[in-house]
Structure 1
Amino acid sequence: MRPPLLKAVRDSLRYGYAVGRVRALEVRVLRDATYERLVDAPSFAEQKRILSDTAYGPHLEGVQTADGVERGLEAAMHEVYGLVSDLGLPEPIVRFFRVRHDFANLRARLKAEVLGADAQSDLSSLGTVPPEVVAGPVEALPEHLRRVAQEVLEALAELDERSERDGGAVAGSLAKLEVVDGIVERAAYAELASLAKASGSEFLREYVSLQVDLANVKRVLRSRRRAEPLAEVEPRLLEGGRISRARLAAAYQLPLEELAERLASERALRGVAVEELLALDRLDVAADALAVRMMREGRAVPLGAEPVVAYVLAREAEVRQLRVLLIGKLAGLGAEELRARLRKVYVSRG
């Protein structure tokens, strides 16, 4: 293990400037009061006025449609990711944030093919791979996406062959979409875990583990509620979380209430109540709260990768909130409907 003093010196040299920049930028992260004003704003035009002095103002000028909002928010995130690159952080950390969009794009492209649709206009430009490349021939994809796409295509072909052998029709779209989700999700988390390890950031590794745990817990609870056989659920569980697949499989065989109690006792879910795990409308909120708590802990670290990672994750959460509020207002949603869709954000202060 690296001696603590040597690590402190190296962290000071590597992260001192980066953390200083982030501390200065944190004051512009939106607070609870701003979200409340956005919720209560009588019109989309008023929402834009409220945001005019924020980092999002320049990107929303002249915007009148949901597509314009998406483009504006994406441009704002390009600035955030550009900052990460400019700060001179280790390449795995820089890549970590963008590569998630690669896998999201690949998932969208493959799902569109299953449904016979065109997804190119919906692909994000925030990844490491241009959208037009993701939408192009599988053979032209970079290796980290090509091998996943090929695995999906082979699995879909096998699914059709198995259905025909069993005397049925070609497998339905729902089954195929589940195949796409499962394979791409597994590959994405494996890539993120690899990058987190290469970054040397224990915080980033813990963040990936938490996301794996949350994805597995949601899958287990929702599948158990639908009474799906364990043999179908277990292969879809992800590796890399603090809660092992074996423990999840053992708990899955319990009645739903006992399953929730067993999960709530896991250290990874500390602070989540059984009632939150059992209520479908509260499960996502409880999961978000765990991520929020971790980001706040990272923000409090005086020196290291943690404050920078936490800041970027906060800005991503901010964009998700704004997307809900702005597009919701354009769609005619009222204040109470918008408020119900909000999530608690990590550095939110009144």
Structure 2
Amino acid sequence: MSRGPPLRPLILAWGCTLDGKEEGDFQQLLHTLDELKKRGQRVRTLTIDPLRTPWNSPLACDTFRSGAAPIEALQQAIMLLQTAKEQLVFITGRDFLRSEYSASERQQLMNIYGASVLDSYNLLAKRFLLTQGITASDFKTLAHSLFENYERTWRARGRGHQDKASADEKWFAPVSSLFRGVDCANPVVDFEGGLLLGSTPPHQEGIEVLSAVVETLPLDGPAAIEALVSYSHLEHALKRAQLYAGISLTAKAEEQALLLEVYSCFPVVPLAFLLKSKLIPGLKSAPAFLSTHAITVTGGMNLAKAPWNNPALHALVVMCEQLRHNQQIGLVHGNGGLGYKQGVAILRLNSPMALNKH
């Protein structure tokens, strides 16, 4: 007798802190974990490595490293829960980049290619311009549209007054031949957060993980730019994620039923996402799309900050908070290294009340 498809795991609790400010319900999440441990309930922990862990060191068991690491951990959690190897999985990340590193330490540890991340992305973006047939001026105009998109979300969240980035002219000065400061991730933040997942019956309230997909190329860094710049692995990840979730991103966008968190570190990445997701037919359409569709729920990795391997974990927390109030679909994108890992997670509210309506 067929048991039918496995139940999709639910995110049961979520929360984080950024520079001491709480999002979601981080204290309740910690309390829940403590209560589970007191009752002797096993909880498998998956950990996102901090910047302090050397980039090229071997991965310890149940640890993940890169900007796509939280999506990779979510993918692992799905496997553990659907195969009944675990009943509960906790995904956690902590990186106090502001208070536990000096500026020189951050810079040294982020120099993962023998060249700076900024210089490496500048090379990738130059190659992207050639493949797309656009000029540096075109690219900078698109970068401007992207930042305006992030800033609208940031201000709509009531955060505009909390950060100098939108007012301080130094952030708008060029930092490379193609990027301004506002186009780059700002890692100066103390972050701690997590997600508690369980394999639970359909009547349980929570955020349903419809899919979590990661595609990985064998090589990363400036030497791999020719393979990276096609973003074919991102396209494959998006197709698989939509297939497993049983949804169409373009259809959901047309219905105004899609929340996005596109990885916003350097404009080349979100532009590639918009193209490979088919949300735009070409880069000429990007400004019009960006004027009407928010592509982050956080406000982007400059304004909302970028805790090294944890921006997608922060985004997953914020996305869960957004989804708990509506019936939209949420997508969180993770980009590892210079782009060799591409992760896509698709989520929605699993509500007994909503289920009873359909």
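We did not get these values from a lab; they are worked out from the coordinates using the rules stated. Just so you know, these numbers come straight off a predicted model, no measurement behind them. Cβ atoms are built from the backbone, for glycine too; each structure is taken alone.
Once mean count of other Cβ atoms within 10 Å over residues 223-230 is calculated for every structure in 1, 2, which label goes with the largest value?
Of structures 1, 2, the maximum of mean count of other Cβ atoms within 10 Å over residues 223-230 occurs in 2.
Comparing structures 1, 2 by distance in nm of label points 7 Å out along Cα→Cβ at positions 143 and 295, which one has the largest value? Intermediate values should be presented prior to the final figure.
Values: 1: 3.3; 2: 1.4.
Max of distance in nm of label points 7 Å out along Cα→Cβ at positions 143 and 295: 1.
Suppose you compute distance in nm of label points 7 Å out along Cα→Cβ at positions 183 and 263 for every structure in 1, 2: which one lands on 1.9?
Corresponding structure: 2.
Looking at Cα Rg over 2.2 N^0.38 Å, point out which structure of 1, 2 has the largest value.
1
Given a value of -11000 for helix-only ellipticity at 222 nm (-39500 (n - 2.57) for each DSSP H run of 4 or more, over all residues; to 500), point me to the structure among 1, 2 it was derived from. Before the final figure, lay out each step's value.
Numbers: 1: -23000; 2: -11000.
Source structure for this number: 2.
Comparing structures 1, 2 by relative contact order in percent (Cα under 8 Å, 6 or more apart), which one has the largest value?
Once relative contact order in percent (Cα under 8 Å, 6 or more apart) is tallied for 1, 2, the winner is 2.
For distance in nm of label points 7 Å out along Cα→Cβ at positions 199 and 303, which of 1, 2 scores largest? Display every interim value, and only then the final one.
On the way: 1: 2.0; 2: 4.1.
Across 1, 2, distance in nm of label points 7 Å out along Cα→Cβ at positions 199 and 303 peaks for 2.
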